[in-house]
Structure I
C-alpha cells in the first residue's frame, strides 16, 4: 500500500497541538458533534451531501463553500487517511512533528477534537527553516489538512535521516523535459505563497474562512487546484494549473469544476468564473476559449538566474 503524507493543523492556530501530542491522537471537530462510526461512506460526496446542511444549520452565518471545506476535512481525517499514513503537525513555533496513524476512526466527545485517529508520534521533529522552499510553501497553507505526498522523498529523508537522491519523474505527456518538470512541479504551492504579487490578487483572494482554505477544493470530478473569491464576494473563481502546454481538453475540465460550484455552492447573488494557467497554449485551446466568455488564460514564466557570491 502506498504511504501518504498529510499536513494537519490541530485546532485553529494550533490550539490543540499539545493536547493531541500528549494523548497520542489527531482530530477535527467543526461542530459536528455526533458519532460518525457508522456514517462514513467511501465517497466523500455522499458524506458532504448529508452533512453540509447540518453544518449550515449549526453555523447559519457561514457560506456553502465553508461548509463544503469543513465537511471535506472531517471526511479526510476520519476516513481518507489510512492506517500507516504519516501526519505532519505544526506546533505553532516553527516545528513540525510526525505521527503514524494507528487506528481507524474513533469518536471521543470528551476531547476538544472529537473526530479522532490514534497515532504514534515519532521522535522526529522538523524545523520549518530546514525544509525546501517548496515544502515550506505547501506546509504553510492555512487549510486544516492538505495532502503533501508529492514531497514524500524530502519528508522521508527527515524521518529516516537517510539522504536519498530525489529522483524526478514525469508521467504528464505535456512535459517533455524532466528538468522543466522539476522547475514546474511546485507551481501550485508557489502561486499560493506569492499570491499577493500576482495580477489576479488585485481582484480576488484565495478562499479562506478561519482554518479552511481553498486549495485542492474537492469536486465530484476531481479537485480544483485553487478556489478564489472576489473581494466583493460576488464571484467564485476556479483556477486550473497545467504544467507545460495546455490544450483544449482543459476547457472541458475547468467547465466541469465550474458547473459543480454553480450547482452546489453558489449563493443567489454570486456567479462563477475560471482561469487556466499554463506555460503556453496551443491553437486548439485558443479556438475553444474564443467562444467562451467566462474563462481566461494566463501564461506563467520561469526565471532562472546564476549569481556569483564571491
Structure II
C-alpha cells in the first residue's frame, strides 16, 4: 500500500469502497427477496419473523457486496479503457485492489455467517449462490450472453429468501426467482447498449456488441414480457389478493414507460430507465405485496 493510500482515514476508505460496490443499488434485488420471505412467513404461520428477515437482509447485502467487489476487481483493466467507467475507484486508485479484496472477503464471510444462522440448508447451498457472482464478470470474455449469467445470479435471491424462512424447497419461489432473473437480465441488455463502441473496440462480448442495440432492446422487451407472465403465474400460485394484482398493473405500466423512453437511436434517457424506473418497479411491487399480505392476515 502506498504512503498516500495509507494516509487516507479508514472512514474515507470505507466510503470509497461503498461507492465502488454501489451499495444503494441493493434496492433492485432486496424487495423481491422480501416478497419471497414474507410470503413464506404468511404460508408458514402468518407471523413476521423479524430476526430471520434481518438475517435475509444481511445475507442479501453481503452477497451482493461480494459480487460487486469481485466484478470491479476482475474488470478493472477493461474499466480503464472505457470512458464511461474510467473514473471507477479501482481505476483511479481511490480504492486499492488489496482493499477491494479485503472488503469482498469480509462480505462473503458475512453472507456465509447469515446463511449459517438461518438454517443448515441455507448454509449448505450458500456456496452455489457464490459461484455465478464470480463467473459473471468473466462471462463477457467468453459468451455474447453474459446478461443470462447475471440473471441466474439474481434469480437465486427469492429462492434463497424462501429457503431461509421454511428450510424447504419451493417452486413458487422458483417462479419469482425466474421473474427477477429475467427482469434484471432484460434491463442489463438496456444498460449494456451504452457501451457498444467501447466493447467492440476491446473485445468485450455482449448482446448489444454482437447483435446491435436494436436487437438488444427488442430482447429486453421480450424479457420483460416474460417477467410479467411469470409474476402473474406467481400471483396465481400463491393466491395473491387484489393489492398484489394492483402492483402488477403498476409494474406493467412501468415496463411500458421504460421501453418508450429508450430507443436504438436515442439512449439519452437510459439512466432514467435503468436506475429510476427499475428501482421504482422493485419498491412498488414490494409495497403492494406487503399490503396484500397484511390485508390477508400477515401479523406484524
Structure III
C-alpha cells in the first residue's frame, strides 16, 4: 500500500513498519504479564474500581475498603484530574500532591495496587512512587514526548484511547511506549465521539467493536471503561457485561459511596451495592463466554 495515501484503517504495511512492536507476530501471539501479582492477558479479568477523583482521604479509604471486599484488583482514582473546560465549581477540589499521598497510604493499609493518571512530565516521578500503573488519559494519547517519558520509567502503563482516534492512531501511540523498551502496556477503550449518543447528557459511545478488532492486530491487553463511555449510571452494568462478552481483558468502573454527590461526573458512578451485584454477574459472563474469571 502506498503510504502517500494513509487511511484510518490498518494496512499490512502499518503492521510491518509503523507499529511492528505492537503488532501480533502470529494469530496466537498474546502478551501475558503480571502487575502487582495480578495477571493480564491470561485467565483472569482484572477489575479497576474507584472514584473519578480522589476527593478526600476519608472517601478514598472508604472506597478502597469496599472494593477490596468485592474482589476488585486495582483502586483507581485521579489526584490530578483534567477537565474539559478550565473553570472549576466551588465544590471541585483537585487534591493533586495530597491525593497522591493519600493513595500511597491507602495502598499500604489495604494492600491494594493503585492506578492513577499522570498529566504532566514534572509529576511523573511523584506519581510513579505510588502508582502500580500509570494511566495516560485520552487527551494525552498523542502527546508523544510525554508518552516516551512515561515509558522510560518502566512502570506499567494504561493508554486510554482518544475519543476521536482510530484504532490505527491508538496503536501508533502505543508503539511510542514499547519503543522505549516498556513491554507492560494496556490499552483502554473509553468511548468515541459520534453524532448521536442516545441521551442528551451522554458525550460518547462505547466502541465495543474495537475490542475484537484490536485483538486481530495487537498482542496487548484491551481494557474497557463503560463509566466514562456511557456517562450514565444505568448503562454501566449492561455495557460492562457486554464488554466482557466482547473479549475485554479487564474492566474499569467508576465507584463512589454516594454517586449523586460525586464532585466530578456524578451521573456515571455506581455505588457499593451496585458493585456487589455486578461483580458476580461479570464473573459468570467471563466463565460462560471465555472460560475466564474475575476471582
Kirkwood radius over Cα pairs in Å, for residues 122-249 alone: greatest across I, II, III for structure I
Match the computed value -25000 of helix-only ellipticity at 222 nm (-39500 (n - 2.57) for each DSSP H run of 4 or more, over all residues; to 500) to one of the structures I, II, III, and report its label.
II
So log10 I(q)/I(0) by the Debye sum over Cα atoms at q = 0.10, 0.14 Å⁻¹, computed for just one structure, reads -0.49, -1.02; which one of I, II, III is that?
III
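All of the numbers you see were taken from the coordinates with simple rules; none came from a lab. What you are looking at is a predicted structure, and each value in this text was computed from that prediction instead of being measured.
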